[in-house]
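All of the numbers you see were taken from the coordinates with simple rules; none came from a lab. It should be emphasised that the depicted structure is a prediction, and the values quoted were computed from it without experimental measurement. Cβ atoms are built from the backbone, for glycine too; each structure is taken alone.
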Structure I
Amino acid sequence: MEFEGITTVINRQRAFFRTGKTKDVSFRLEALKTLKTAILKNEKALQQALKHDLGKSAFESYEAEIGVVLKELNVHIRKVKSWAKPIRKRSPLVLLPSSSKIYSEPYGNVLIMAPWNYPFLLLIQPLIGAISAGNTTILKTSPYVPEYEKTIGRIISETFPTEYISLVSGGREVNQFLFQQKFDYLFLTGSPMLGKVAMKAAAGHLCPVTLELGGKSPCIVTPDANLKLAARRIVWGKFLNAGQTCIAPDYLLVHRSVKTDLLQFIKAEVTRQFGSNPKESPDFPRIVNEKAFDRLSGYLKEGQIICGGETDRNMKYIAPTIIDQIKSGSLIMQDEIFGPILPVLTYESTDEVIELINNREKPLAMYIFSSNKKEVQQLLRNTSAGGGCINDTIVHIANSRLPFGGVGNSGMGKYHGKLSFDTFSNKRSVITSGTWIDIPVKYAPYSDRKAKIIRMLLR
């Protein structure tokens, strides 16, 4: 779509929003049901597209993307009517006689920009919130997943009129053009660098934003953890989508006393989940492109490879890899890895772990494997992260009752479930004052008597 065409669609969406149709809750509910029907109808096509672009198995595509979206849709379909009702609040004595309410009104025309790693989940899950809140929406996908981009573009165009929901394709020049346009809300999932660009552009229009970014999410294993179970869940969480997951464990912090045993369990678990040659496993995805492959391959020169390390550039394959003998200042510890490579650091005390984590930017997730409740609470109390799990990885994203999002460098704003509805809604406060009586204490001219009454009422 040319820039002129994008501008035309944005203007048409603004005009459609002004008709008030999207504010009708029955319209939103019907749109949510229509979206669900379209996804179910195109499930196989979506799985094939994700297999083509990222090497994802049909199981992983459903488990980590399609199924999660369908579950989110079901929540919104059940709840949107109650969420959209005005919320009555108690009025203080000083404002009587009056009633106080909070109205959830849509922002208007919103922009949702999704990355390539979970291109369906991270595009459609926020869209569900935008629909249920009553907005019109421009969607932007990543050009790094061309087959998926073509498939989702077809689905959106067949399902919704462009003046309501429209998908835009293109590279950085399209992103830059979209950032220059005036939207009523911007929702972006991407890197911290892209988040800064988006936020700077949004500031020019005083446009509110939600930024779902990333970072180096630590995975801590204490001496009294269930090591075998920890290994299984770390391997699953780290190598899901070949490590190309914003909330994947980015580095392992293991107590020196259990390090040798844990690494043996992890090696065995890699073989159990992906076989002796993961390259032949139908369940292990591929790196998105050669540029990412080359960046990740450079990390393999550091430390001591415990398992994995094999690569094939033609197939964009990097084996599930564990690297030991890594220092906190190593190259691999500078930026988010975003691939199937897990560096291992050793620690002696909990304070050492806290210091290492706090000396870095706040991560999107933090994972703790431990049976020591006191130590777990110490770690939670003295660090900050967007979310995380105790004795598991990644699964916190699957609970629609929990807020998902980052903090600091890993993002701002939360969504999922009702929070998605709230994210795309302006909370409008309205007081309705009674007309049957008018208490004159607030009006001039003022007096000592009025001052005493006001002091009493405002206590």
Structure II
Amino acid sequence: MGPSLDTATVTAGGVSGEARGRGRSVGDRVMGGLARLLVKAFFRGVEVEHGERLGSGRPTVLVADHRNGLVDGLLLMAALDRYPRFLAKSTLFRNPLLWPFLQLGGVVPIYRTQDGGSPVGNRRAFARCHRLLVDGGMVAIFPEGISHDEPTLQPLRTGAARIALSAAATGVGDVETVAVTLIYDDKQRFRSRALVRVGVPSSTLPWSEAYRNDEQGAVRSLTDDLAGRLRRDGSEYASWAEASMLAAVADVVVRPTTVLPDPVSLVDRAPVVADLTRALQAPMSGATTAAKAALEAAYGEYGKALDLMGLDDAQVAADYGSGRLRWDLARAAATVLVALPFAVLGIAVHTVPYGVVKLASRVPDNEGMRATVKVLGSFFLYTLTYVAIGVAVGRVGGAGLGVVAAAAAPICGYAAVRMIERIRGVGGAIAGYRAVRSGGPVTETVRQRRAAVVDTVRSVLDLHVAPGP
């Protein structure tokens, strides 16, 4: 199980800041820092599973699924110990807002045929990737080639396999590939959560001999292997409704007992979701059909009971009788009171630009593009707001006071976000306590139905998922 990371202190895998920055250019460090700031603001929490697998100094080609636009790249830059050198379609470099960041981050342009690109441009891109790999760098690619909203992995392009195998063929020693899956609670919602799952690195040596004799065959074989690894670690669903249900069911199974209603760790949830997905996708039989029906029925009955009480699973599972509830509520209330003056200023500063970005994010049809608009739109609009505040205050109180005001504005904004989240948490705890303590037979029914969900999930997994080694 990997570490859980609050985005207030994103240092994936527990590696020190010194290790994170070693061997990076100034541009890499600037872009890495900017990515961490944006991720810290947009996500409530980021978790990394097996980040330690990306050891430094090994030439690595990283592939990741691509369901959230430019946010996917920012998340990888912010969360991974090693700085990923991305490949991106050349058309992105024509965007005047993106161009400076692409250049600063050392993004390698790929000239696709459908974009009017030429083979010469791609040969240069491959040569640049080879140089990066020779130096022990990590080249990162989204091999689906598009950002999408589908619940299944899209067909992979062969570029990642070609880069890895051609680099090995030109003398880059011990090139490895690694599949990384990105899992979002709600990918376009502000202050949602995300999980970065790092797969097991695999050497290209098993394909190198075949590549010398049959380039296309070896490339296709490695591409198929990468697709299999992405599917295995990321799960594929019949629909997003099924994905949502399985996530909720897994939360019920793995949720620890806490004093306040807290979200389940995404690292803990992911393997249960993956196992349930495999069970639902097993070849149909009488036992499989019965198991699926039982799971849907058990969760449906539990959901009805939750709706009746106006609660969610976190509120039902919280331990209100531990004696710590009053202390935790008092501590949360004290935090809110301390943050209140700063939060009020933060709300006043950010209300208008937040509303503008929210309206702009409704334009794209693709949810990943909505998230991209929110992140980049907030960055540019908020930055302009902070500069305007600094200039206005500077004209009245001097340049020094203007700089302080500009720097304080985002801090107050973050204080407002955290205060609102804390208030919601306290409100949820109080509502859950009142409902559970006064519910009588209704509360007992909810708990029985919750237990039935857990028992049914275990039965399904015992029936369909083979035990590990």
Structure III
Amino acid sequence: MSERGYRRVASLKTAAELRGYLGQLGIELGFDETVEAGAGSPLAASYPLKGAAIGNRFCILPMEGWDGTAEGHPTELTVRRWRHFGESGAKLIWGGEAVAVRHDGRANPNQLVIGEETIASLTGLRQTLVEAHLARYGAGADQDLLIGLQLTHSGRFARPNSKARLEPRILYHHPILDRKFGIRPEDDCLTDLEIDDLIGDFVRAAVLAREAGFAFVDLKHCHGYLGHEFLSARTREGRYGGSFENRTRFLREMVAGIRQAAPGLQVAVRVSAFDQLPFRPGTDRLGEPEPFEGPYPFAFGGSAQDPAQADLDEPFQFFALLEELGIELVCVTAGSPYYNPHIQRPALFPPSDGYLPPEDPLVGVARQLAVTGRIKERFPSLCLVGSGYSYLQEWLPHVAQHQVRTGRVDLVGLGRMVLSYPHLPEDVLAGRPLQTKKICRTFSDCTTAPRNGLVSGCFPLDSIYRDHPDASALRAAKEAIRAS
């Protein structure tokens, strides 16, 4: 039992216990009591994407390691992570990494950058993943392996030159986030002409990604970064703000440019399908919403009248637009790790800049899965990848199989879990018992570390990070938090 009275997932040993606890929480979270294995199991089924086949229903989600070089090349830690992705058994690699399309869009000074100077190393990174997959699963195993690259500009959360200094590029002034992150009223917003130039950078990055062998690029529209901020830019004037048509112009023009300059390259989108008010630590560090009076127009997929509730009217318009644009691959996530992480990344233990969860994290998992199910029901032709599964721990395969088997999602995305347990997909598909000592328990060290300028990895469970020089700095940062 946690200090808030939330039961730890590992303590729910039987299906009856899990079902009973979900009932106490008042949430619906379907799961199968028995996880099937072998070629005929729901999670082993291939997905017939247009022009390609995805060999099973596991997907590796993109993560930033804060471990590239100052010039944007991968380091050995980056290569090791991608090697693990290849060994995982998952057949869809959703970007592997969030890669900035230019320097001022980096989320940190060690984020990977795609450009003429780095494309050879990114090509090698992809090849490392493929070779690891072939070495583990045999010749021809890459025929149903689909690998993409997530392209991003970090916008409001850019830190291109110093891990300790934000250099935000914003689309509009946000009354809460400006105050929260030290953005002044006189700070400039990106102009329409600057956005036009940025679209060109995304198109050039996509051309390079195709040359490097990637099958698709993800035009990132999630987690508070620039693509996501476009969707909530209702108060912005000009061609990129106000109406839904204007707020999606950035996406539409990128897609048109990529289709012309890089024919044959698939386009995907990872999107925060709903959002809420930013949160802050309250009494005893328990998360609470930032105070805001009147309608709140800044949450894409959130109710202006009641920001705690999802309003999917505009997200449904967005998914209909994706269909019109011929975009089939879509990954559904929520919120932002910078201002409401319990919505996006449910965890029992908060990162250093976070707050104690204001709800049982299982509630956050159920919310994400329910929204994804509603989207899948409305748009059955989209290939939907779900997020938010890592907190389920031992019950992850049971819930994942149920969601896929009942048609609520097409593929199950794994993020934090594969940092500690990269071979979970392989073990599940083979019918082997889970290796409980490798299961992510959402200690959030993989977030606390980069929040303190350190590399991101699983410090509690991965010996490479446990013995890394940054481990002592991480311990000191956590002790300082406890002392305060």
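Observations, loosely collected:
- Per mean count of other Cβ atoms within 10 Å over residues 76-83, the highest-valued of structures I, II, III: II
- For helix-only ellipticity at 222 nm (-39500 (n - 2.57) for each DSSP H run of 4 or more, over all residues; to 500) computed as -10500, the structure of I, II, III it came from: III
- Computed 82, 54, 37 for Cα extents along the principal axes in Å - originating structure among I, II, III: I
- In this comparison of I, II, III, the computed figure 2.7 for distance in nm of label points 7 Å out along Cα→Cβ at positions 292 and 412 is attributed to I.
- If volume of the Cα convex hull per residue in Å³, for residues 196-347 alone is computed and equals 121, the structure in I, II, III: III
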